[in-house]
Structure P
Amino acid sequence: MKGWEAMLKDFYLKNSDGKKDDSLFFPLVGYTPNAIGGKGGSGYQTQGYDFFDGNDHKGHPGHDIFIRDKNQDGVDDATGKPVEVVSTSQGVVVSIHLNWKSSSPIRGGNYIWIYEPVKSRYFYYAHLDKIFVRVGQILSKGDRLGTVGRTGINAYPKKSPTHLHFVVHQSVGGYPIPINPYMELLKASLEER
């Protein structure tokens with residue numbers, strides 16, 4: 001992945017406006033860090049996690065950010081509209097998964113991976129309904145990515161409240177290591193909203 005990241009950085013620098021902005025933007029429009037599950041971000045658990053375990057990984061190296069959706073129709077109860085997911089950072093879209101079906105074994109359902117070249121981070125947005133971006137697209141912080149949905153093995157069943165699963169990995173020598181963005185998300189909300 002180390003060589004691949006070098007190519008991504010080069011691609012990004014040649015195709016972006018060159019501005020470097022490494023602060024984060026809160027990923028759900030109309031929401032604040034109060035929507036993050038677990039008291040004080042305690043839903044973040046990395047025990048037994050390895051990126052290369054793929055769909056069979058252990059732990060929960062991310063945050064679930066819940067929306068107001070008691071009837072689980074994927075629409076915000078207060079606004080009557082889907083909740084938009086926006087990019088927390090600048091970067092380039094490196095992977096998406098569309099058209100998740102309930103028979104699929106993909107845990108994240110419809111998802112997006114974004115590589116951010118300033119800090120060499122990967123951002124993962126899962127359980128989406130609609131996706132508005134494509135692989136190779138250059139993004140700025142706050143760009144629309146999609147809408148929150150109920151796709152994915154753990155998000156689809158009625159036992160699960162509607163939420164965005166949000167993960168950040170730091171690349172260390174080409175190896176993606178999960179990092180906890182909780183404190184950055186708290187700060188991002190104060191700066192950006």
Structure Q
Amino acid sequence: MRAFIAIELADPIKRALGKLQERLSRECSGLRWVKPEQIHLTLAFLGEIKDSQIVEISGAVGRATASCADFEFGVEGLGVFPPRGRVNVVWAGVADEAGALSACHQRLYEQLGELGFTPDRGNFAPHLTLARVRDPRASHGLREIIAAQAAPRIGTQPAGGLTFFESILGSSGPQHRALSHHKLSG
């Protein structure tokens with residue numbers, strides 16, 4: 001199964017992101033928009049795992065959250081990945097001024113590292129994926145359209161905890177099923 005660990009978003013944040021997507025969709029074509037209810041803040045993409053790993057991964061997430069104090073993060077700004085070349089993803093930014101999100105990410109990978117998981121290459125770049133480019137021709141000019149948008153300030157929310165998810169790929173897009181929930185230490 002494909003699996004990842006993420007922070008779930010509060011409903012008001014999801015609704016605001018949905019409105020942002022509606023506005024952007026009028027100017028941006030050739031994109032596959034993520035359903036607002038599916039948007040989340042990924043801290044670790046694990047890829048394919050075996051069913052036999054669920055308990056040990058869940059335990060690692062629990063140990064990581066026990067050493068992470070609850071924190072708030074902001075949702076603001078827009079951008080694209082990669083920073084140069086053909087655009088693949090349109091995202092909303094995540095503000096981590098106090099560094100608590102990055103610290104929690106590091107603690108998570110310390111625990112996952114003991115199970116053989118390594119962080120993605122590069123620095124941790126927290127973001128919320130709003131859309132993926134489905135037509136390579138849509139990439140042309142997309143960077144400029146997104147850069148010309150007023151940087152939205154969506155809001156803030158408490159992290160609360162981490163959720164270990166299974167991602168089930170289907171013809172209507174991925175569906176996420178929670179395998180376990182872990183509250184931050186408070």
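Here distance in nm of label points 7 Å out along Cα→Cβ at positions 41 and 81 is compared for structures P, Q. The highest value is that of P.
Suppose you compute relative contact order in percent (Cα under 8 Å, 6 or more apart) for every structure in P, Q: which one lands on 25? Provide the component values of the computation, followed by the final result.
Working: P: 25; Q: 35.
Of the structures listed, the value fits P.
Quick check on the output: -4000 is helix-only ellipticity at 222 nm (-39500 (n - 2.57) for each DSSP H run of 4 or more, over all residues; to 500), derived from one of P, Q. Which one produced it? Numbers along the way, then the final one.
Working: P: -4000; Q: -8000.
This figure was derived from P.
Between structures P, Q, the calculation of distance in nm of label points 7 Å out along Cα→Cβ at positions 17 and 161 yields its largest number for P.
Out of P, Q, choose the structure whose coordinates give distance in nm of label points 7 Å out along Cα→Cβ at positions 73 and 97 equal to 1.6 when calculated.
On the way: P: 2.8; Q: 1.6.
This value belongs to structure Q.
Kindly point out which one of P, Q the value 0.50 was derived from, the read-out being FRET efficiency 1/(1 + (r/R0)^6) of positions 25 and 49 (r between Cβ atoms, R0 = 25 Å, to 0.05). Show your work: numbers first, answer last.
Values: P: 0.50; Q: 0.15.
Of the structures listed, the value fits P.
Assuming 1.04 is Cα Rg over 2.2 N^0.38 Å as calculated from a single structure, say which of P, Q it is. Corresponding structure: Q.
None of the figures in this text is laboratory data; all of them are computed from the coordinates on show. Please read these numbers as outputs of a predicted model, since none were measured by experiment. Cβ atoms are built from the backbone, for glycine too; each structure is taken alone.
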